[in-house]
1. Quick one: helix-only ellipticity at 222 nm (-39500 (n - 2.57) for each DSSP H run of 4 or more, over all residues; to 500) came out at -2500 when computed from one of I, II, so which one is it?
2. If relative contact order in percent (Cα under 8 Å, 6 or more apart) computes to 47, which of I, II did it come from?
3. I have 76, 28, 22 for Cα extents along the principal axes in Å, calculated from one of the structures I, II. Which structure is it?
Structure I
Amino acid sequence: MKLNIQLFAVPDHRVSKTRKRKRRSHMALEVPGMVKCPNCGEMIKAHRVCPKCGYYKGEAKLEVNEEE
């Protein structure tokens with residue numbers, strides 16, 4: 001049985017490192033938006049209640065028990 005090479009997906013030219021890396025530029029992992037809590041200074045995700053002190057926009061929204 002003789003295989004015809006034209007039946008398979010064979011690239012005509014080698015893909016350069018630059019072209020390959022440009023194509024993959026959107027595949028990088030993203031760091032979540034972190035901000036400093038204005039009340040306690042802990043780094044938290046933006047627009048969320050601080051899990052350490054329980055404050056959001058200067059108001060106590062959550063009661064946190066201190067265990068130390």
Structure II
Amino acid sequence: MKGFAMFLLASLIVFLLFAANVAIGASTGAAFLGDVGEMLVLFASAILFVVAILKREAEEKRKAAAERP
């Protein structure tokens with residue numbers, strides 16, 4: 001469970017960085033990330049989220065296999 005939570009929290013933090021950039025850019029017109037940086041941050045968030053979900057699925061499969069006789 002620890003690995004799943006770590007990747008999920010990392011995904012949330014990176015996504016909040018993306019959201020903060022968008023909010024600052026919309027309100028002031030001066031975002032701190034450019035287009036490419038923004039894309040890379042959003043991509044990193046999506047990749048971390050997918051890794052978290054795959055780790056959780058593997059953990060559930062491992063638990064189900066251990067419960068079988």
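Read the figures in this text as sums done on the coordinates, not as results from a lab. Keep in mind it's a predicted model, so treat the numbers as computed, not measured.
1. Values: I: -2500; II: -31500.
Structure of origin is I.
2. The value was obtained from structure II.
3. Details: I: 76, 28, 22; II: 61, 16, 13.
Traced to structure I.
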